[in-house]
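Each structure below is given as structure tokens.
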Structure I
Amino acid sequence: MNEHDNFMLVTQHLVMKEHLNPNNVIFGGQLLAWLDVAVYIHVSNKMRYKSMVTGSMNNVRFRSPAYLGDIVQIYARIKNIKKTSVTAEGKAVAYYTEENKHRDIIECQISYVAVNEKGRPVKAFTPQGEIETERRNSDSEI
């Protein structure tokens, strides 16, 4: 079974000089920012709800660095749905076009909380607990 099963491709980024730290690899914070935005977009689209804030980022695991010129693909899938929040998994991989190969860079879980106009949590979702699989477009699979 492919370790990327049930993930959807959300976005892609090209690693450029302004993304690099003094060791000439991407800043970890840059990857986390890309993940936060991409996973939010995925959750918002799937849940058809956009008034959410990031509640937490957990289980962040840096697997390998991203380098200048790498194409970084961001994938996401929903893991858990509660009344006021959705937890999703995100991962970034370096994609090498010429070889059609991927290398894992980072993975994490992000929880988004539904909020009202005053920023207070609201019940916006039907709880479904742990989600085993998520319907996806086969063109987005790894």
Structure II
Amino acid sequence: MRIETRVYPLTLLRLPELMQHLLDIDAETLGEAWTSHNFTYYLPHKWDFSFFATSDDQKISGFVIASRKQESIHIHRLAVAKNLQAMGIGKQLVEKIIRKTAAEKLNRITLKVSKHNTSVVSFYQKLGFLVFIDEGDNHCMELKLTQY
């Protein structure tokens, strides 16, 4: 089931009003919870490649934090509210990153994911990401944008 979702840029100016919602979603869905410091930490071009989504009722339903690393974009964090998972929100957020990356004429998107989190690995594989290296318990995955 998909729900109506809108994706907006996550900017430093909007961060204070959104922070508690982002922290709540992060804490309920991901292993090691981020603090406000993680959200405000400087990363190159982070505010150009980070987004949040709202659902029908205008509540924040998810977010993605990404930054530029050389000629690629790295996704640092993707989270969707637990009660709204598997409704296409994560896919919309990643697709926004893909479009933005292609528009900037960058050639790939990378991320790390626990190799034991098979549902998340599968999610990224369905979007075209491939494992390019293993680092301990993590897969390093990439999407090459030659097809975009």
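The figures follow:
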{"quantity": "Which entry (I, II) yields the derived value 94 for volume of the Cα convex hull per residue in Å³, for residues 78-125 alone", "calculated": "I"}
{"quantity": "Of the structures I, II, the one that -9000 was derived from, the read-out being helix-only ellipticity at 222 nm (-39500 (n - 2.57) for each DSSP H run of 4 or more, over all residues; to 500)", "calculated": "II"}
{"quantity": "Identity of the structure behind 20 (criterion: relative contact order in percent (Cα under 8 Å, 6 or more apart), calculated), options I, II", "calculated": "II"}
{"quantity": "Which entry (I, II) yields the derived value 28, 18, 12 for semi-axes √(5λ) of the Cα gyration tensor in Å", "calculated": "I"}
{"quantity": "Computed 1.5 for distance in nm of label points 7 Å out along Cα→Cβ at positions 6 and 86 - originating structure among I, II", "calculated": "I"}
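Every read-out reported here was derived from the displayed coordinates using simple, explicitly stated rules and does not represent laboratory data. Computed from a predicted structure; not experimentally measured. Cβ atoms are built from the backbone, for glycine too; each structure is taken alone.
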